[in-house]
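A.B. asks: As structure tokens, here come the structures.
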Structure P
Amino acid sequence: MNKLNTLLILYILSAVNTIFSQESFSSENISNAAIELTKDEVIYDGSYYSIPYPNGDVPDGIGVCTDVIVRTYRSLGLDLQKEIHEDMNNNFDLYPKIWGLKKPDKNIDHRRVPNQMTYFERQGASLTITNDSKNYLPGDIVAWDLGGGTTHIGVVVNKKSSNSDNYMIVHNIGAGQNIDDCLFNFEIIGHYRFLRNINYN
């Protein structure tokens with residue numbers, strides 16, 4: 001086998017590996033993973049917890065809006081705790097300083113909406129914010145400003161509201177991991193489509 005054939009085979013294998021590694025990050029699978037979370041009974045609890053690293057999670061039965069995002073992607077093989085912590089370690093100055101931290105904290109950083117927003121932006125996942133519901137598709141991540149400095153985040157899923165014809169949102173705004181028709185209930189401040197499994201690139 002000559003060098004050209006070897007390189008061609010390696011290229012094909014690499015391409016096939018990339019395709020399969022990204023399969024679980026299809027919009028459909030993100031939507032399905034988020035919907036699956038609504039089967040779990042979760043009480044809203046934003047307390048600080050010391051958790052394992054990587055793949056750490058707060059105790060079963062509790063969580064906040066950001067945990068919906070973390071758990072959705074983790075069920076598909078991506079650990080946002082690890083990814084955000086590593087990115088903050090290398091680029092701490094590029095992340096918000098709202099909480100007065102002097103260095104990253106692997107227990108809480110990934111559970112904060114502004115940090116998730118920054119991470120998705122840095123991964124090139126940002127989309128234009130519009131008032132047209134047709135632009136918000138299953139698998140997308142949306143962040144909102146609830147007012148008073150409070151932010152929120154959720155996953156667009158493949159279920160449409162009978163009232164508005166909008167795709168619905170899986171989120172936790174205080175009543176557990178629920179699915180609601182709330183896309184335009186608050187001011188949208190972030191829209192992301194993060195389909196790329198960075199662990200395999």
Structure Q
Amino acid sequence: MTNIAKTLSAIFHPIAVPLYCAILMYVATALPHSNNIYGDLAFFALVILFTVVVPVVSIWYRYRKGKITDITLPDRRERHPIYLISLNSAIVGLYSIYLLLGMYLYVTFFTFALFAFAAVTIINTKWKISAHSCGMGILCGFVVMMSFLHINIVFWSVVTLLIAGSVMTSRCILGAHTLGQTVAGFFLGLGLSLIPSVLLWMQL
């Protein structure tokens with residue numbers, strides 16, 4: 001059970017959430033550049049570079065320098081520099097996607113998602129709220145926004161909620177967070193990521 005929990009925590013790490021949302025957008029909707037393979041490749045390259053590669057390299061570098069004792073970052077004090085690096089990298093990535101590809105819906109959504117991760121960074125200075133759960137809340141919020149693009153909302157809601165529940169349970173099994181910390185993280189991510197959907201609904 002512990003090994004399964006570790007695997008789920010690794011696969012659904014918060015830094016991978018923007019990539020999973022991008023994949024979901026391409027798999028489940030007709031929004032992307034369906035006739036522009038170069039635009040598609042550029043989009044995924046930017047997402048992977050700024051939201052996955054930069055944070056992973058930062059963790060590895062600080063670990064090699066002895067500034068991090070464990071690459072899983074169990075000590076919340078060691079997470080703060082990584083959170084700040086990841087946030088700044090994501091901001092640059094979103095601006096690049098907006099400037100080069102004009103994918104406004106994705107950029108707008110993750111602007112609010114970044115507010116959620118920024119809140120996690122601040123809260124973690126005093127209380128160990130779950131960033132994994134926040135990421136899962138953002139993933140579920142992304143499904144809601146995709147419903148405006150005629151996604152199968154029932155199917156993908158069930159899928160993402162099952163994933164979110166599994167990841168949150170895994171964090172508790174591993175002793176990384178309490179139930180309260182995981183629930184708080186989930187609703188923080190979900191709440192802020194629902195704002196773009198509310199704004200879209202108000203414009204209809």
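Since every read-out is calculated from the coordinates, none of them should be taken as a lab result. Everything quoted here is computed from the prediction, not taken from an experiment. Cβ atoms are built from the backbone, for glycine too; each structure is taken alone.
A.B. asks: So if we calculate distance in nm of label points 7 Å out along Cα→Cβ at positions 150 and 166 for every structure here (P, Q), which label has the highest result? All intermediate terms of the calculation are to be shown ahead of the outcome.
C.D. replies: Working: P: 1.8; Q: 3.0.
Structure Q comes out on top.
A.B. asks: Taking Cα Rg over 2.2 N^0.38 Å, for residues 62-117 alone from the coordinates of each of P, Q, which one would give 1.08? Write out the running numbers ahead of the final one.
C.D. replies: Working: P: 1.08; Q: 1.42.
Traced to structure P.
A.B. asks: Now for a separate question. When distance in nm of label points 7 Å out along Cα→Cβ at positions 110 and 142 is calculated, the result is 0.8; to which of the structures P, Q does this value belong?
C.D. replies: Working: P: 2.5; Q: 0.8.
Answer by label: Q.
A.B. asks: Which of P, Q yields -24500 for helix-only ellipticity at 222 nm (-39500 (n - 2.57) for each DSSP H run of 4 or more, over all residues; to 500), as computed? List each step's numbers first, then the result.
C.D. replies: Numbers: P: -10000; Q: -24500.
Of the options listed, only Q reproduces it.
A.B. asks: Now a separate question. Between structures P, Q, where is mean projected area of the Cα convex hull in nm² highest? Please report the intermediate quantities before stating the final value.
C.D. replies: Values: P: 13.6; Q: 11.5.
With respect to mean projected area of the Cα convex hull in nm², the highest-scoring structure among P, Q is P.
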